[in-house]
Structure 1
Amino acid sequence: MTRPKAMRPREPEVAPTNGVEPNIDLSASPLWNPDLAPTRLAQRTWSTYNIAALWIGMSVVITTYTLASGIMQQGMIWWQAMLTILLGNAIVLAPMILNAHAGTKYGVSFPVLCRAAFGVRGANVPALLRAIVACGWFGIQTWIGGLALHQLLAAAWPAWTSVPGNIWMAFAAFWAVQVIIILRGLEGIKALESWSAPLLLGGGVALLWWAVNAGGGLGRILSESTRLQQGDTPFWQLFPAALTANVGYWATLSLNIPDFTRYAKSQRSQALGQALGLPTTMTAFAFIGVAVTSATIVVLGEAIWDPVALLARIGSPGVIIVGAVIVMVAQLTTNMAANVVSPANDFSSLAPRRISYVTGGLITAAIGVLMMPWKLYADAAAYIFTWLIGYSSLMGAIGGVLIADYWILRRRRLSLIDLFALDGRYRYWNGVNPNAMIALAAAILPVVPGFVRAASTPGGQVSHPTIFDSLYTYAWFVTFGISFFTYLALMRGDDPRT
């Protein structure tokens with residue numbers, strides 16, 4: 001299909017770092033705005049440290065801690081939980097690096113990359129699905145930050161506990177702080193991640209020190225918790241859902257990682273930064289969650305999986321204040337990077353001329369509250385078996401199509417010009433690629449019955465699982481595989497260069 005003469009470009013320039021940028025002005029396209037525009041080579045300044053610091057800032061967060069302790073609460077002993085977490089993060093690192101490649105090479109964000117596979121209009125479907133999940137996560141992280149602020153105020157000013165609606169006021173205040181950061185844009189997020197990473201790691205080490213000191217040594221708390229945690233549920237019965245939950249935890253970022261790697265200096269910077277920052281930090285901080293939860297079993301006689309609740313139980317006012325500040329910084333760094341950048345771009349892509357990055361971020365903040373995060377986070381089992389596994393099915397299906405399209409079908413070759421052209425090579429059928437939509441639906445359909453059963457069961461664990469329940473426990477793997485192979489089969493014989 002030919003393009004109008006005005007949109008027919010020369011071959012894009014290729015820099016020594018193998019980065020590509022357009023050599024014509026794309027601003028006349030209705031699919032363009034300054035926030036969605038490909039980054040220029042001069043804008044790609046993020047080093048290995050910046051990428052690693054980004055992952056440290058996103059990984060050192062309460063939901064990482066509670067993911068580990070929540071698995072233990074379901075019946076795993078500490079080393080089983082750690083093995084599951086390490087394996088899950090090693091698995092999700094692969095699609096993370098694969099999807100990041102296009103961001104670094106072409107300077108494009110996730111919703112723009114989706115145009116190659118789903119069509120310039122069809123890309124709004126995966127972008128919107130990703131955005132809604134991010135809104136839910138934004139609400140959860142904001143709720144946790146609000147609880148931490150509530151604990152801080154109660155410790156510093158005891159009369160705070162008698163103020164009507166105090167928790168909701170703290171939640172609203174923490175939400176407002178994030179809105180202010182959203183208004184400052186992406187560079188404010190980069191600065192926040194870089195300086196906060198050492199602080200967050202230090203806070204994690206301090207929490208581990210308490211666990212070791214209060215529990216009488218690391219060996220004692222781990223061995224004692226192992227003895228007390230031995231339950232009736234076999235490891236292999238818990239493992240599939242727990243592994244899928246760990247993969248699903250970052251399945252969201254494995255899609256929209258181009259939103260960050262479009263600023264990376266090189267492929268080496270993004271790949272090495274992610275390899276150093278993601279699995280190591282996730283495993284290390286999850287171990288802190290395991291150790292501290294084990295200490296609560298030994299010291300307090302019960303597993304307390306929420307560190308904010310733990311601070312209220314064990315801390316002096318000074319400890320509570322310091323701990324609450326660290327928790328709030330952790331929530332800010334994760335929320336700003338993981339749960340604002342992507343949906344802001346995604347919402348912007350729905351109407352590029354009317355919705356900017358900042359406007360998209362404000363929409364995210366509003367929807368995050370409407371999704372009632374206090375309910376999503378209320379129960380450890382529901383959090384793992386319904387929320388994490390449930391949305392992982394959507395993310396796996398989208399990821400399968402994207403990786404099949406970019407790595408297999410197109411062999412890492414895209415046309416930047418056509419990603420912003422309504423009648424270019426990514427037009428397909430009225431801007432939508434039916435093959436991508438069919439692959440997406442075919443992948444999701446088999447796990448829907450299992451999701452419905454899990455969502456309607458208290459705690460999300462079905463007592464007498466059927467074949468559909470078993471498929472659901474492997475949701476990300478099932479949907480990724482089906483969409484990957486279905487898309488390639490449907491696109492067989494099509495020339496991606498035309």
Structure 2
Amino acid sequence: MQTVLAIDPDADFLQWVSKHLTASDVRVIGATNADQGFAVFQQEKPDIVLSELQLQPVTGMELLRRIRQTDPNALVILNTGFPPTNAVIEAMKHGAYEFLRKEALSYELRPVVEDALKTRESMRTTAVVVPLLDNLQQSIIGQSPAMQGVFKLIGRASRSTAPVLITGESGCGKEVVARAIHRFSARQHKEFVAINCAAIPENLLESELFGHEKGSFTGAVALRVGRFEQCDGGTLFLDEIGDMPLPVQSKILRVLQEGEFSRVGGNQTLRTDVRILAATNRPLEQDVETNRFREDLFYRLNVIRIHIPPLRERHEDVLPLANFFLQRLAREHRLPPHRLSEEAIRHLEDHHWPGNVRELENTLARACVLATADVLLPKDIPLGSAQLSRPGAGSPPLPAVDETAPATGSQTQANLNAIARTLLDDLIQSPGRPILAELENQLVLQAYEHTGQQTAAAAKLLGLTPALMAKKLKAAQSAP
């Protein structure tokens with residue numbers, strides 16, 4: 001018979017768990033505090049421990065540490081109402097089997113326990129030892145089930161030094177996740193270096209990463225230490241790795257395989273101990289098929305994969321993120337924090353957020369600067385293309401397009417025709433208006449925002465040189 005130890009200060013809850021889980025081959029033992037629970041654990045050696053996070057005289061987190069120190073293979077399921085982000089990450093970091101929200105136990109508890117019992121049966125013949133790490137620090141924000149899953153993966157990934165591939169749309173927080181992995185890892189006291197592969201010209205990226213010898217090329221007037229040397233023992237985050245040139249990809253692969261590299265123009269082989277975290281908003285599997293990305297490098301990076309869902313798929317995260325940004329803005333400007341009215345909250349939660357978390361942050365920053373009161377109303381928070389409009393510009397709204405439709409040539413042409421017709425109708429009403437210049441300015445500004453205010457990436461998106469993009473951006477930003 002298999003045994004489940006349930007620890008919770010609420011006797012009624014323990015009774016519910018017993019009725020919910022007890023079966024012919026499963027028995028449930030209850031305990032009402034951490035010390036009693038630990039004593040029962042040592043005496044009964046249960047197959048699974050189900051523990052509330054809020055316990056006395058020590059927390060469920062401390063009880064988890066004690067249990068896992070006593071038995072590194074113990075399966076502990078923590079639960080509480082609305083668990084804080086850091087608690088979820090720390091629990092997974094210290095080897096918790098699962099972390100459940102109490103309000104979801106009625107339909108989640110039984111399948112999770114059944115899965116854990118199957119795992120226990122498998123572990124009777126195969127022991128899996130999970131190392132313990134310490135030093136909890138504040139991390140990222142999110143209450144949605146999707147982000148709870150991301151937090152669990154961060155906690156598990158932080159226990160190893162394996163490469164991690166972080167995927168998701170632009171602006172969804174890939175670098176924030178990378179920093180959280182580093183912050184919770186054993187390398188947290190070493191360097192964390194972030195490189196945007198799309199923002200550095202191809203001829204400079206190799207030197208940026210690996211360094212160069214004096215005189216190795218025109219302008220190399222002194223020896224330069226690259227990022228791999230700089231963060232030896234730490235973590236290197238390669239953002240937008242899908243835009244990395246193929247020659248540089250081969251050198252990255254060598255570092256992953258051998259831990260070795262050479263500076264540009266150098267003959268000396270250098271060794272480094274760097275954990276690589278990579279991120280992309282591109283479909284790398286398709287790039288591998290079209291030979292734009294090395295297949296062997298893809299599989300080396302794709303050891304642990306964390307996908308961050310877009311903000312439009314987790315609207316329950318909008319309010320906690322908004323409150324966080326408002327508090328941070330108040331702290332930075334040394335002002336009382338702005339508050340959101342109920343209508344403003346609904347206004348934010350109903351928005352599609354094509355620019356994801358970055359768009360939300362920029363929207364609130366703009367609203368705080370322009371607001372005339374401490375309470376933000378919907379009128380104080382312009383959304384979508386309205387953010388880029390200027391008072392008095394009178395730019396006509398663009399016709400709606402079907403964003404779910406495939407981007408076929410005929411669909412694109414139909415959308416362009418509709419936009420052109422709308423603009424022409426407006427021009428008929430206002431002859432002589434510089435409509436083409438206004439359209440170009442809007443397109444340049446939106447590309448700049450979409451790429452996270454990265455001029456080089458926006459230039460690539462629009463098919464412009466970085467210099468021309470910078471010139472057009474300056475003109476657009478200074479337009480009346």
Structure 3
Amino acid sequence: MKQPRILFLTLLLLPLIGLAQPDTLATKILSPEQMQKDFNYLRRILTETHPGLYRYTPKEIMQVKLDSVYQLLNKPLPFYAFYKNVLSVIANVRCAHTNALPSADFNRYIGNIRTFPFFLFPIDNKLYVIFNGSTDPQITLGYELVQINGRSSESIMQTIKKHYWSDGYIELSKNTALQGGSFSLFYYTLIERPDQFEVTFRDLNRNLYRATVPAQKYGVTERAYTKNKINQKANQLYNQRHKNPWRLSFPADVPNTALLRFDGFGGKGMTTGEKAKQGMRKFMDDALKKIESKKCTNLIIDVRSNPGGWDSQGIELFTYLMKQDTAVQYYRKMHALMDTSEFLAFSDLSMEDKKNLKTELKKEPDGTYSLRKEFSPDLQPQKPKPNRFRGTVYILQNERSFSTTSEFLAACKTYQLGTLVGMECGGAYEGGNGASFIHVELPHSKIQIGSPLVYYLNATRGQFQRGRGTIPDHFVAVEPSDLVNNYDRQLEFVKKLIGKK
């Protein structure tokens with residue numbers, strides 16, 4: 001069974017090709033019968049396939065929630081009103097890998113809608129401008145959004161967060177839905193779809209600034225991000241694209257220190273867990289030779305905003321940082337709800353995976369199917385690498401450190417591999433749900449549902465708050481002034497720790 005882990009929704013506003021068409025969903029009306037059939041289908045998907053449906057919400061309470069939403073579907077509703085009801089159910093599952101999008105053809109959908117033309121960044125329950133994609137030449141990096149069309153930014157954020165999927169009880173990770181294109185999408189689908197926006201900002205001197213800007217297609221907005229003169233500083237600071245997602249550097253202002261940055265766990269040609277592991281092994285072997293040649297005694301691992309990827313790469317990185325001389329468990333258990341189902345036809349499992357399910361899964365007394373350890377290297381004890389780094393390790397994390405990355409952080413915390421600095425990460429400390437996924441269209445609304453097939457139980461130990469992400473040893477939050485001044489507060493905090501040492 002393959003083990004890729006991905007962040008489901010990463011809205012990078014790339015140029016869109018082709019002629020955009022009007023959003024037909026904005027005028028679509030669904031009958032009670034259509035919505036009830038779709039909702040019952042959604043209910044079957046969740047109850048028959050989702051291994052973590054009752055992980056945080058007891059079965060009785062979840063059934064009451066499902067029943068209450070079903071009762072609302074007794075009169076015709078516009079498409080987006082029904083979509084909002086679907087999202088309310090998805091959010092209550094409390095699983096960051098369970099999601100719903102308005103359309104299966106998401107790229108085309110994004111190309112057709114006209115949305116809010118600013119790239120925002122959330123800090124301390126406020127929204128700040130990074131890029132201005134509008135026709136107004138005044139609004140620039142660091143402006144704080146106060147209102148849109150008479151709605152306070154706080155009320156907008158509350159509505160979006162209420163309907164967004166995240167693990168357990170992690171509130172910080174919902175900031176993902178408030179950043180960049182994600183905010184524009186969820187404002188459009190959950191709040192309103194106007195032709196223009198009456199906006200109020202606070203400028204850098206804390207004075208109010210009001211403007212009227214038209215809604216724009218994503219392609220127009222994205223081009224404005226790079227071409228508008230007002231974004232020149234923001235582009236210099238935040239539009240830097242790196243050829244290599246994994247990078248080794250040696251900070252000039254802190255002695256005997258190496259910094260490894262991992263944008264994600266994946267890579268070109270890494271199409272299987274084993275190939276992904278080999279890719280990480282080669283990178284780390286090469287990196288550690290350079291680190292040793294520089295006589296570095298400190299190593300900073302930066303996995304901030306790393307959305308995840310291959311489990312095997314997170315595990316492999318872990319084995320290069322282990323303090324223990326003996327093998328340890330990384331995961332304790334993985335299980336699924338079924339070994340056969342009609343919904344497996346909509347999964348990303350290969351034909352070979354499906355053939356091997358009955359062999360690789362063992363039925364448990366509670367009716368679940370556990371993955372046999374002998375068929376999964378990830379479930380077996382992990383041995384430390386002979387050439388592992390033996391100095392002092394510091395790990396940078398934030399609320400967008402998710403999926404595979406959050407499991408890596410949980411293992412680092414459990415086995416005390418280093419000092420964790422930053423924000424609570426985006427995946428539950430005890431484990432999430434993922435591995436393989438099904439993607440199913442609801443028959444009438446055509447809403448696309450994504451749902452995981454495997455329940456992960458990390459080999460965590462010690463006291464922790466269930467449903468929360470890995471808590472850093474030093475909580476260091478980003479401040480609004482950091483955006484304008486290009487100040488990396490979290491990295492600088494680590495440098496100060498090294499200096500004190």
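helix-only ellipticity at 222 nm (-39500 (n - 2.57) for each DSSP H run of 4 or more, over all residues; to 500) computed as -14000: which structure among 1, 2, 3?
Working: 1: -21500; 2: -14000; 3: -9500.
Source structure for this number: 2.
With relative contact order in percent (Cα under 8 Å, 6 or more apart) derived from the coordinates and found to be 11, which of 1, 2, 3 does the value describe?
On the way: 1: 30; 2: 11; 3: 20.
The read-out comes from structure 2.
Values in this text are rule-based calculations from the coordinates and carry no lab data. Because the structure is predicted, anything quoted here is derived from the model rather than measured.
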